[in-house]
Structure 1
């Protein structure tokens, strides 16, 4: 057993700066423990987590039921690989398909893997079903998108930094303006196989599309025999106040990617959901993952989904989100340009004159509340879906004065 060494936050930060790749710029808080909506740092300071690991801990930190499911399965069988069957994967497949209404489930690990899997499915469907000429398939994406950082995914990123130094990039993608249904319609050609869109752009700044946009997208995709892929990795599983953010528009995509909260923060689990006419494009050997669908991840994910239902966390997200947004919109700060969101995925956009969102996030950290900026001018608030009105009031007592500071 590794002996525990007494260290300060400064010691840990120095070690990380010395040995870790510098691909992140985190706030200088060193966390060691969490429970529910709260986390503690190595020096015993307590914080309200208003980021939820980018929506991975919708169920709260260290949820006891999910923890027990993890322990029980780890004590029996953590991994088989898909060379053999296990007794947990079929139960997860049944649970998530019955919960979401899709016929088939493809398990993976990270959100980026789920998106890559959906892209592969869409291309193969385009060639085998739609009849697109080999190697000519196009997938349309949106400005402001974020789906991960693999070579293929950064190939359709609008961010120059994500692509700089990583070429040659993957061809076959076309970008249109987010929220503009006519732009999508005009971009479709005979080679278009799919349209990939986030119903709410989280990393893009918590951007909500115009009313009726997703309904129009659904109609356009159906009319043109194009697959509609919804990336719900951050916005799904209750974060928006509904099971999927797409549900706000009453539409059903052909494919949905999920991840993050699918495991309640205990383990990397992601998935693609689709009906048989799309999912059956994959034959044995076409696609796979050593850890995808492993019994430990499957047991954890099944319990994580059950917690969302049993504890009415989706409904609580809707109710508490309305309350939090209402209170934020009443803050009369010269720095605030707009408050927007759905459920407990909320963005506070600041004016350029505010001096950037990071300084507000750092000030909130000093007050015991953890959040993170996105796109430099947006503060993202996304607490666990277990949060109560009293806890939101506690947070607002700290948020309001910070947003009013010079």
Structure 2
């Protein structure tokens, strides 16, 4: 491979191939993450699950993601990013087959868990690769990469709803067949991954700080705090919004999926358009403003009610830039320790997301039971879900508060980006 003396400057052609791997990888990531919204009510109905059990399912998925993040660093060092990335795509495709064949909730949960193992592996691989090659216009390139996640996320709920209602030879495809087809797309990005020549990933020669020393860094903990609450809000909306709209506001499945797709449309536009602005005004300020906007939008959507459902979609403008901009900030602050930073941050983030998903389900169930006793079942469901979404809005405000502290710390250290 033709390179400069630096590890992260591949030739132009290979840069295009590696960039294509990242972009298509995030397309697949968006599909696998966001087809669950319209499918969850059908899964819940077939297996007779409570809201808490759905929350537990999502939490176990996050646990699979966490587990994958913990061993993917070793896979990258042992086999390289190329092999690890290809393995992650294969794992997700295999999960689609297993989900289709799952006859019980326990086997379905195991298959879903495997899918998130693939997601976690892909997240680490793409994160290291992006930090390695996107050394200029980092905010723009990171947000553009995650734009492809938003692009597929926008269409995924509508596609999944359409596929679930499709009949083949007089047999309804259903949510099982939908997962089989959608996760089969994971095989497509294997081609550019095979074609690309990945730089050597001997991270030991790059690291200047051990993991033991890294976890003593207060900046690392602040970044973890910000990222965890931002991603918890992002994942919770993707997982719970369709169910909330159908059960609380009596939206049809198609209408609920449309609002969810609207969220990802705003999500997609933000990552497509806001990158240059983020590079200009700074990473920390951008995260602060984005998280504040999303928190206000979600809270207002809940308090106003059905006429303000569009604000759930608008919240995508604020939530979208948080994750890629934090990744861009990490790539600058921990430039020589990015592998250690990702290995520490993403698994720890996964733990917080597990707790967050459990809390959304538990809060929804708790307030549903409380309000049902006073106002009846219909009001109990609506108010229970409203309480759950108020917690999601609170997560955005927690993200904003953490960013204020980080901004002050980086400004004091004259380390703002």
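Just so you know, all these numbers are worked out from the coordinates, no wet-lab data involved. All figures in this text were calculated on a predicted structure; none of them were measured in a lab. Cβ atoms are built from the backbone, for glycine too; each structure is taken alone.
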As an exercise: distance in nm of label points 7 Å out along Cα→Cβ at positions 42 and 298, calculated from one structure in 1, 2, equals 2.7. Which structure is it?
2
Among 1, 2, structure where mean count of other Cβ atoms within 10 Å over residues 18-25 as derived comes to 7.0:
1
1, 2: which one has FRET efficiency 1/(1 + (r/R0)^6) of positions 122 and 338 (r between Cβ atoms, R0 = 25 Å, to 0.05), as calculated, at 0.90?
2
Identify the structure, out of 1, 2, from whose coordinates distance in nm of label points 7 Å out along Cα→Cβ at positions 130 and 234 was calculated to give 2.6.
1
From 1, 2, which structure was Cα extents along the principal axes in Å, for residues 138-249 alone = 61, 43, 27 calculated on?
2
From 1, 2, which structure was helix-only ellipticity at 222 nm (-39500 (n - 2.57) for each DSSP H run of 4 or more, over all residues; to 500) = -10000 calculated on?
1
Where is mean count of other Cβ atoms within 10 Å over residues 154-161 largest, in which of 1, 2?
2
Top of 1, 2 by volume of the Cα convex hull per residue in Å³, for residues 218-393 alone, largest first
1
Consider the structures 1, 2: one of them gives 155 for volume of the Cα convex hull per residue in Å³ as calculated from the coordinates. Say which.
1
